[in-house]
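The next part holds the structures, each set out as structure tokens.
Bear in mind these aren't lab numbers, they're just calculated from the coordinates by the rules spelled out. From a predicted model like this one, the values you see are computed outputs, not experimental measurements. Cβ atoms are built from the backbone, for glycine too; each structure is taken alone.
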Structure 1
Amino acid sequence: MKEKLILIGPRSIGKSSVGKVLAKKLKIPFFDFDKIVEKKIGSIDKYIKKKGYNQTRIKEHQILKIFVKKLPQKFILALSGGTITSQLKQISFLNYRLLKNKGIFIYLIPFRSSSKSINLLYQREKIRKGNQSLKQIKMLYTLRYPIYKKIADKIIFVENKKPLEIADEIIHLK
């Protein structure tokens, strides 16, 4: 079960940090899909400014189609915040279909409370010097939360836990 994990959740929740720890503990490969996309297109934020949001998601889908064919038997994959929950519902659905039989979806969610979750994501966005406003984070969280929840096989509340604690919680999931 814990040899094919797909980490999903909002931007800045810690999917990559947790994924690296998990992969090290389980001794299996880790893939950060944002990094894979950036190897092909450069900075995602700059690509969005140049080509637009929709074209970025379409390009991401093309990259994902090729990438999933190369996934090894065991892996940890951290997805981009919107790969399976973007406003381009058809592309998101296609991305979900590409991945649904590949592994178990683990949804990393900040808190049970939406307001606490949004505030944490905003604080982390500022720390990473991201470009999303509090209003954007609230809008995306509100739109995407039900989709993540529906897709998720398992849910982990990140709260104020460190990546190692979250990784251990995932390892001990039943």
Structure 2
Amino acid sequence: MAGLDPATHPPRVCVAKRRNERMSEVLFYHLERRTLDDVLPGLVEKTLDRGWRALIRAESSDRAQAIDNLLWTYSEESFLPHAQAGDGDPKRQPVLVTVEEGNANDANVLFLVGGATPPTWSGDEANALARIVLMFDGRDTEAVSGARAAWRAAKEASHEVTYWKESPSGKWEKQG
């Protein structure tokens, strides 16, 4: 790039670095052996253990209701404080289950389940989150196709994207 004025043509590395400072970490969880009901509560517990707040966005009110019930009953030894959107003040909820867009409880982590639509990857909502977790059923071809499209869009928006798959022993392994 000899001859270009650095004041008017800054190095691309600096531009990319500035852009990445606002990007969320995006994790794709490929469910094959266990179901969403088996996996989601543990991931939400880990989120709360970090001192973060969680927003769980479902694709339908039926799924949101099922997740609400799951979080009340999944374990006798553990409790996940949560509410559904519309149940009181969302800002007071460390975990909020919703079908709506936005971040009503100021969550750090957004869980997208059941085919819920991701936020605009280059928009303020996606960039304000520490982490976006997209969980999809690997036995559902439509879900896999949707996850692939979301992967491409998240990468194009410069998010740090990782792919997690269950090992035969049931542990999560980073695949990409």
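Once Cα Rg over 2.2 N^0.38 Å, for residues 48-135 alone is calculated for all of 1, 2, which comes out largest?
Largest calculated value belongs to 1.
Which one of 1, 2 has helix-only ellipticity at 222 nm (-39500 (n - 2.57) for each DSSP H run of 4 or more, over all residues; to 500), as calculated from the coordinates, equal to -17500?
That value comes from structure 1.
One of 1, 2 was used to calculate distance in nm of label points 7 Å out along Cα→Cβ at positions 24 and 120, giving 2.1; which?
The correct label is 1.
Upon calculation of FRET efficiency 1/(1 + (r/R0)^6) of positions 72 and 96 (r between Cβ atoms, R0 = 25 Å, to 0.05) from the atomic coordinates, which of the structures 1, 2 produces 0.75?
Working through the options, I get structure 1.
Between structures 1, 2, where is volume of the Cα convex hull per residue in Å³ highest?
2
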